Structure P
Amino acid sequence: MEINWFGEFVVLSETLHYAQAAEKLYMTQSTLSKHIQALEKELGAPLFARGYHKLELTPFGRVMLPYAYDMMSVRNKCEEAAFTMLHGGSRVLRISAIPALPDYNITEKFIRFQQKYPDVKISVSEADSIVIRKELLERQCDLAIMRDSRDILDASRVLSGEDMLRRIPFCRDELVAVLPTDHPLAREKQVSLQQLSKDRFVLIREGSLPYQLCLSACKAAGFIPQVEFTSHNRDAMVDMVVKGSLTALLFSSHVENLRGRGRDFAAVPIRPALYCDVFIACLKHENLPDYAQDFIAMFEERDSIPES
């Protein structure tokens, strides 16, 4: 019996939709279906039944679900204990975070935390918010620092499992158009997406939350963007704007750090404004150690929240 099957059972129980669960798990629907069938065979009874509109947990599945969560928790605690023993017996705070922490001055909180807890090691893994949410729900990390935009994104797909999370808001970031200096709209104080509909775009890599946000916003503005370049590297994106005459959509907090090295570009706010919320999250019913709770408390200090 594969322990990963229980994690897949948990994800499917949250989405009750094979396509959505497979997307979150980065596998095909057929593979997920085979794993669930194999798990049901091992356990001896069906976990799901096909309802009128969607999947439903069977009474047997509802009984098994808490045990699946427990198994994921034990696995992650085992991995944490192994990490701790292999790194000198130190306590470890596992954080999954978006790869833009310096842009939001969040690294300063790491420094303050280390000064207060010198015996606690901070282990940060960087990923997109969609991946981070999955890792938190599967207890692969203790805390998550991520972003979302509920007004634009499909909440049923991107924000599944939201009722299991405790969110502590940190700041709000705004989407801007990054344009070559010779772009006809480069000197405008603001620009609509419709005005950019004929442009060629560079976006953060396909499948990421920023990519979905930009794509959804463009579709809401009445067009499908002509995307010619995607990357996780924002420096490369700006180079494509400056040297390749493309238009990038980025968050305002990222932009100023990208200037220099002979590159000049315009960053124009989009109107109506498109925002994302940056926040720290944990599982609502997880018993976190005191040092993890103290780290969360740093985000609750209202005077520390940067202006958008």
Structure Q
Amino acid sequence: MSKIAIVTDTSCDLPGSFFEPEYISRASMKIHFGEEEFTDQVDISHDDFYNMMKKDKNVLPRTTQPQAQDFVKIYEELGEKGYDTIFSLHISSKMSGTVQAANVAKDMVEGLEVIPVDTKQVGPALGLFVYLFLQRLEKGDSVEELKGLVDKLLQEELIFEAFTVNTMEYLVKNGRVGKAKGFAAGLLNIKPILTLKNGEITPLDKVRGMKALVQKMASLGVEKLKDCEKPILFLTWGFNEMEEHVEEIKTTIEEELDREIKILRSRLAPTISCHSGPEVFSITTVEESFLLNLHK
């Protein structure tokens, strides 16, 4: 029987505890602040990153993707631990060349089956993709069953993410704006609501003012979760001041649904906030119960 591991990257948002087992690893993006370079979540933490953003608001941080050799090192280390099959689950190829580097690396290692996957997700949506995969891996699914799960997640729009930024400047300057190019933000207190579609950022809605924004984000969460048997709500934010908005959204959703909801919470990873800007928060949802009937 195969011994299976997961590799993802630091654009994957999940609470840190999910990355403690030896069978899940992350390839780190490099974070560049002017002339300084850091390895995301190795020598720069979430708190370090946001403190630096507050200290110098004129610096536009940027990222560089992991290289093929970075993946080779991770894959070989997992091989030395006895893993023979590695699912490498990564950020959308429309936003990064990370999965391409993983594909190059898979041909540079011997004795391992490496399966690079363009998840078409990023940030908390990639986090939920990995979360769902972990649930089935930990229940003992086979390689073929896990391939089936990946196919289902790629073919069906099971994961929904809505996020907002205070300014589109970061997305535009970092080239991650996708189909939201020209979408107004900041003008006359217009608040954009963005989503992911086919692996790229896409406009979803816009409202005027923070109160209306919070209400709209909450209503989107209610709409997505109201018919779920096992709803999951993942809340993420950048600057600490943004957390109060996701708390308000959480409270509204819980009151509207009046039922048990699995809640995940995390600050957005530096890799993501480099491109979104730090004044950002999001909700991401999925129906977990589809996993129960996946192989029936």
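Coordinate-derived values only; no laboratory data. Worth saying up front: this structure is predicted, and the values here are computed from it rather than measured. Cβ atoms are built from the backbone, for glycine too; each structure is taken alone.
When Kirkwood radius over Cα pairs in Å, for residues 49-144 alone is calculated for each of structures P, Q, structure P gives the greatest result. Taking mean count of other Cβ atoms within 10 Å over residues 193-200 as the criterion, the top-ranked structure out of P, Q is Q, with the highest value. Match the computed value -12500 of helix-only ellipticity at 222 nm (-39500 (n - 2.57) for each DSSP H run of 4 or more, over all residues; to 500) to one of the structures P, Q, and report its label. The correct label is P.
When Kirkwood radius over Cα pairs in Å, for residues 201-240 alone is worked out for each of P, Q, structure Q gives the greatest result. With respect to mean projected area of the Cα convex hull in nm², the largest value across structures P, Q is given by P.
Given a computed value of 19.1 for mean count of other Cβ atoms within 10 Å over residues 1-8, which structure among P, Q does it belong to?
Q
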